[in-house]
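Computed from the coordinates by the stated procedures, all read-outs in this text should not be read as laboratory data. Since the model is a prediction, treat every value here as computed from it, not as a measurement. Cβ atoms are built from the backbone, for glycine too; each structure is taken alone.
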Structure I
C-alpha cells in the first residue's frame, strides 16, 4: 500500500520539481530582466499576485513552457511506473487524475487570467499525455 501511494507521489513530485526549476530557467532567459524584474513587479503590485502583477506571457514562452511540461510529465509517468508495485499503468492513471485536478485548480488561481484560456486548458492535457507516454516508455509498450 505504501509503495502504491509513493509511486504516485514520487511521480507528481518529479513533475513538480522539473517544472519549477525549468520555469525559473525559462523566466531568467526569456523575461527581460529575469527573475529580479519579476520579483520587483510583484512587489510593486503589492505581492498579491493577480493579473496586474504578472506580464502577459509571450507565445515563445508559452511554447517553451508546454514543451517543458511535456518533458516533466514524461519523467513523472516514468517514475510512477517504475515505483508501482504492480500494474504500472493503473498508477499512472492515478497520477493523471492528480494532474487533472491540479490543472483545474491552477487554472482558477489568481493571476492565471494573464494566460490564454487555451493554455490553461491545455497544460493539464499535456500533463496527462506526457504521463501516459512516460508510463508506456517504462512499461516497454510501444
Structure II
C-alpha cells in the first residue's frame, strides 16, 4: 500500500522538521573547513597575509587571531554543526557561541575596511558571517 496522503514527505533517514537543521549543520561544517583552509593558506603562503591586514601593520596583528579563530570560529562551527546534525539539546548554545565569534570577526573585518579601504577582501569574505550564523542560532533556539 502507499504512503498516507497526510504524512510528511522527507528524505530517508531525516526526521520530518530536521531537514533545515541538517542544511544548517552542513553549512557550519563547510564554514569550519573554510576557516581551516584559510589559516592553512596564511601559514603555508605568507605572501597572502598582507591582503588581510591594514597597510603597514605587522603580521603579528593578523597572526594573533589564529588560536582564538581556530578555537571559536572554526571549532565552534564544527561543534555547532555536529550538535545540529545530531539534534543535541545543547545545539542552541553551541550555535550562539559560534554566531558570536563569527559576528565579532565579521565586524572586525568591516571596521578594518572602514579604516583602511585597501582591506576590502576580508570584509567581503566575512560579510556573510555577520548574518548566516546568527540566523542559524536564532532558528535553532528551543
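Structure above, values below:
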quantity	calculated
At a computed 34 (relative contact order in percent (Cα under 8 Å, 6 or more apart)), which of I, II	I
Answer label among I, II for the case where log10 I(q)/I(0) by the Debye sum over Cα atoms at q = 0.18, 0.29, 0.31 Å⁻¹, for residues 35-90 alone, calculated from the coordinates, equals -0.66, -1.14, -1.21	II
With FRET efficiency 1/(1 + (r/R0)^6) of positions 43 and 83 (r between Cβ atoms, R0 = 25 Å, to 0.05) derived as 0.05, matching label from I, II	I
Label whose coordinates, when helix-only ellipticity at 222 nm (-39500 (n - 2.57) for each DSSP H run of 4 or more, over all residues; to 500) is calculated, return -18000 (choices I, II)	II
Distance in nm of label points 7 Å out along Cα→Cβ at positions 27 and 75 - structure with the largest value, from I, II	II
Distance in nm of label points 7 Å out along Cα→Cβ at positions 99 and 131 - structure with the largest value, from I, II	II
Distance in nm of label points 7 Å out along Cα→Cβ at positions 19 and 107 derived as 1.3 - corresponding label from I, II	I
Test item: Cα extents along the principal axes in Å calculated as 51, 25, 25, pick one of I, II	I
